[in-house]
Structure P
Amino acid sequence: MIELKNLSKVFKVNNDEIVALKDINIRIDNGEIFGIIGLSGAGKSTLVRCINLLEKPTTGDVIIDGLNLTNLSKKELLKMRRNIGMIFQNFNLLEQLNVIDNVCFPLSLLKISKETQKEKAVELLKLVGLEHRLSYYPSQLSGGEKQRVAIARALATNPKYLLCDEATSALDPNNTQSILSLLKEINEKMNVTIVVITHEMKVIEKICDRVAVIDSSSIVEIGKVSEVFTSPKTIITKELVLPESTKINFTGNLGRKIRLIFDGTSTEESILAKLILETQTPINILYADTKELEGVTYGHMIVELPENKKSEEKIITWLKHHNINYKEEL
């Protein structure tokens with residue numbers, strides 16, 4: 001288990017102090033995939049680097065499996081880091097080494113025999129689907145293949161924890177989905193606890209169990225992905241769930257607008273069909289975005305209600321009677 005207690009990080013630049021993290025408190029349970037999401041500059045990359053003490057916190061504690069990393073000696077910390085793999089946005093592969101030697105590199109630092117290194121590297125490259133690329137160099141690989149090599153290298157020391165710092169940001173949508181599926185498989189088959197740092201809600205939705213939202217150096221919201229997605233409590237979380245770039249620009253003389261929230265209890269199609277049939281009132285769909293989380297449907301739909309007040313109230317009454325969650329859309 002990873003515990004961050006009252007963690008803060010302050011950088012000193014010339015005579016100024018820049019607060020990167022402020023009083024962070026997070027618990028990450030063994031075996032889960034935990035997401036940390038925020039906009040650029042929110043502090044999320046600094047936070048993940050504090051977990052393995054690549055950045056030493058200014059104050060607070062990082063406790064992993066009961067050990068407080070901030071109290072360890074340099075030698076003890078290096079030993080502990082073998083349990084924590086890390087992958088990065090830009091892969092960080094050694095360009096002068098081929099694929100198998102990149103994966104062997106962390107094992108070579110442990111003075112393991114070359115034969116054992118090769119056996120382990122081949123096993124991991126099979127896991128990530130690159131057993132046919134052993135002699136290739138990074139310059140000969142696609143972005144998705146480079147990240148697979150980086151994942152295999154991160155797993156070389158059999159870590160209990162895997163930290164992913166914007167691991168899919170440099171990839172196209174197809175490779176992103178492929179890498180996320182691979183991380184999910186690693187979590188399930190190897191019981192590796194994974195921490196995912198990202199600015200993209202779609203990454204969180206795809207594989208994470210719980211998520212923490214970071215804004216202006218502080219954690220502003222934390223909970224199950226399904227709960228945070230359907231009932232965001234802060235302005236920044238609402239922006240991440242339904243970004244301005246995806247919002248429709250409402251033009252013209254539109255009437256009252258409401259946002260229907262699908263919380264997994266039913267599909268949007270059955271709700272709309274029943275609403276229209278039972279109220280005998282058409283509605284205008286302005287925006288729709290639904291996703292599958294934890295095997296059920298979640299999402300939002302913005303609709304325009306009829307200008308006729310009687311019809312409008314008929315719809316609102318129907319929604320309340322059927323316990324459909326909705327909010328006024330300004």
Structure Q
Amino acid sequence: MAKRIGRYVIELPNRPSLLAGAAAVGKTEREGPLKEEFDICYESDKICEGTWEQCESRLTSDAVSRALIKAGKVYADIDMIFAGDLLNQCVASAFFAKNTDIPFAGLFGACSTMALAMALAGLATDSGAADLAIAAASSHFCSAERQFRFPLEYGGQRPATAQRTVTGAGAVLFGKHLPERPFVRAVMIGRIRDLGITDANNMGAAMAPAAACTIIDFLRDTGKKAEDFDQIVTGDLGMIGSHLLLDLLKERESVDLSTVHEDCGNLIFDPRTQDVHAGGSGCGCSASVISSYYYKRLCSGKIRNVLFVGTGALMSTTTAQQGSNIPGIAHAVWLCAPEES
């Protein structure tokens with residue numbers, strides 16, 4: 001059974017496997033540097049004929065369906081779905097799940113949702129509560145802008161610190177350990193950190209302290225060093241948040257993450273050729289990058305140990321309008337390459 005290592009890390013002794021991963025993205029992501037990694041790339045953000053919210057739900061459906069096809073499974077085989085998004089009441093995920101007839105846990109962890117979903121799916125399959133479980137998350141630039149900022153028709157100007165919400169979704173299928181598939185070694189549910197950031201256009205600064213806290217806790221509990229991992233991947237601090245994270249770790253714990261750190265928000269777009277300001281964000285950012293780019297690298301054995309630290313800014317439209325602080329959180333999932341690679 002699962003056991004704690006230190007204070008916060010939970011080891012999964014049965015090593016549940018990531019049986020398949022898939023990602024579906026929109027137009028701007030299709031034009032970015034990871035375009036060859038994604039399974040489905042739409043030529044327009046108007047993915048279906050409905051609303052932006054329905055388009056986002058379609059992205060989740062596409063990612064999950066493609067992951068099941070890769071694993072040779074169907075919806076009837078799945079015991080649980082852990083999924084979430086940025087919208088009120090997680091409607092993008094819920095409207096997808098209502099058509100599957102599968103037990104559904106709707107999650108809100110803001111941009112950390114994919115890491116949270118993977119941690120819970122890993123715990124469920126490790127414990128035997130589920131034989132097969134889906135972890136998924138999504139976001140859509142247009143639906144997020146309408147909810148958290150201004151409808152696109154307003155033509156609002158974004159400051160340099162702002163990040164572009166990714167139009168995309170990622171899904172990973174978890175199951176019993178298979179030596180030819182990547183697996184989860186340990187997970188960690190993060191703690192909320194609030195350093196007083198109030199600017200809704202500076203998510204990186206709001207989330208970086210939580211990422212630093214989780215990484216410090218994880219390394220301390222496991223006795224590992226940063227260099228023991230091929231990559232420590234955050235998602236999605238963007239350019240500003242990534243710099244802050246490296247500075248915080250050096251100042252507080254003398255931890256140098258510079259040689260192993262990557263951020264999904266920095267990878268998914270090319271800031272030199274795409275107007276994305278400080279990089280990518282949204283639940284679909286880390287979800288689409290982890291379930292495609294990193295999943296493939298783990299499968300091939302190009303990287304063997306990855307610490308995925310999903311970061312989220314726990315705000316709502318109401319708290320933002322009230323001028324409240326923006327608390328951050330970060331959850332961690334330790335991913336390992338197949339034993340046979």
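Computed from the coordinates by the stated procedures, all read-outs in this text should not be read as laboratory data. What you see is a predicted model, and the numbers here were worked out from it, not measured in a lab. Cβ atoms are built from the backbone, for glycine too; each structure is taken alone.
Taking distance in nm of label points 7 Å out along Cα→Cβ at positions 62 and 310 as the measure, the highest value among P, Q is held by P.
Going by distance in nm of label points 7 Å out along Cα→Cβ at positions 134 and 278, which of structures P, Q comes out largest? Largest one: structure P.
Out of P, Q, which structure matches 22.2 when Kirkwood radius over Cα pairs in Å is calculated?
Numbers: P: 22.2; Q: 19.3.
Label of the originating structure: P.
Comparing P, Q, where is relative contact order in percent (Cα under 8 Å, 6 or more apart) highest? Between P, Q, the highest calculated value is found for Q. From which structure (P, Q) was distance in nm of label points 7 Å out along Cα→Cβ at positions 166 and 262 calculated, if the value obtained is 3.2? Here the read-out was taken from P.
Taking 3.6 as the value of distance in nm of label points 7 Å out along Cα→Cβ at positions 86 and 238 derived from one of the structures shown (P, Q), identify that structure.
Details: P: 3.6; Q: 1.0.
Among P, Q, the structure yielding 3.6 for distance in nm of label points 7 Å out along Cα→Cβ at positions 86 and 238 is P.
For the structures shown (P, Q), FRET efficiency 1/(1 + (r/R0)^6) of positions 54 and 142 (r between Cβ atoms, R0 = 25 Å, to 0.05) is largest in Q. Could you figure out which one of P, Q the value 2.7 for distance in nm of label points 7 Å out along Cα→Cβ at positions 78 and 118 was computed from? Checking each candidate, the match is P.
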